[in-house]
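Presented below are the structures under discussion, each in the form of structure tokens.
We did not get these values from a lab; they are worked out from the coordinates using the rules stated. For clarity, every value in this text was computed on a predicted model and none was experimentally measured. Cβ atoms are built from the backbone, for glycine too; each structure is taken alone.
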Structure P
């Protein structure tokens, strides 16, 4: 599988645009090319090998049936994150990260069970609840669904977190570090790349930038790796 991404595609999708130079993290200095009109510009020549390294890691995870949790609570990324998770058989959080979402997994599982119970009550043809009680249950279900809807099928803590804007999702980062869960993260000029196992220096706000990067990972995670398996089999038979 070809894991290469072109510099031209990254530029075309605006992945080089950073934040205002006043909002920068000095640890990102080595990834910054310069500035324009007060905005830092990322050096995509340095981003490319890191993206390819993260793609190789994701491919290995895919081969080993590892599960990813995609995280971005920015409104503009909600649909992007949901789509890649669903299309690759993984999970997502795109509304709000609950404190303890993975470090206090048993409590979160109880909340998921509550959500499932609400679903069962509302879908039941026979009910002992009044219309008002059912309306209250519906409202509670909607609230829980916003936060937990993307992890309802998740049976245990994920194997990998993919985080967009590691600054904004700092609680998710800390929880993953505490549990030793590897992180792939899009890090903009205001982020700390040292906290991320597989940092991707790129624009973490722009929809086109995030969409392009996630589409690259979708190709890797959607692959059944049959071509690689076949090649290995042929080599073993030689």
Structure Q
């Protein structure tokens, strides 16, 4: 019998599962939003893979080099680089409790482009070209109430207050609840929508009746209507929000 020497597997040099679990549990206890936790894990894993080394062993100079790589080679937008910076600060300063982390990113560029917005005629054309009543109701809620796409897909039937003409938005950006106005035209479309679709839990559902509509589906509804209307300006469904941002009120 020939004996075969089997070399042990090399230790994992990137973000080990045990460290990842501890960091994720720390963020859960700190009540970090799911998207914040996702971003933190993404960039900590990114720096570990970049240096092919466990992130807890990296020093300030290496962290600064990684941020420089994101800016100069990956050419990420300042906002994205700032997310990476905050994610690494959370990991090293708060989770690992390092007090001497000397890392920074350049200040935000002063240049800022105004968002492309539709005229009233273009908005009317976009909504008119929605595929069906469900599409039209969703687009009118985004437009009339200034909702983010992540908010409109999580709306529940009970969130529509037709007596006070308000829409309750739970756990919006920053984990805060707020009220926003319900337009009369949106209410009229919603009444038709309730009559035909009779939503019970979520206002707009996906394939499963008890689950909210996926964000990608809502985005496709907007893209379909925009193309049918022959509109070229505006990027995503977020474009419709620019009409109603000043008509919201936080819940005290």
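Structural remarks
- Value 28, calculated as relative contact order in percent (Cα under 8 Å, 6 or more apart), assigned to which of P, Q: P
- Among candidates P, Q, the computation of FRET efficiency 1/(1 + (r/R0)^6) of positions 71 and 199 (r between Cβ atoms, R0 = 30 Å, to 0.05) that gave 1.00 used structure P.
- Test item: distance in nm of label points 7 Å out along Cα→Cβ at positions 31 and 127 calculated as 4.8, pick one of P, Q: P
- Structure from which 1.15 was derived, Cα Rg over 2.2 N^0.38 Å, options P, Q: P
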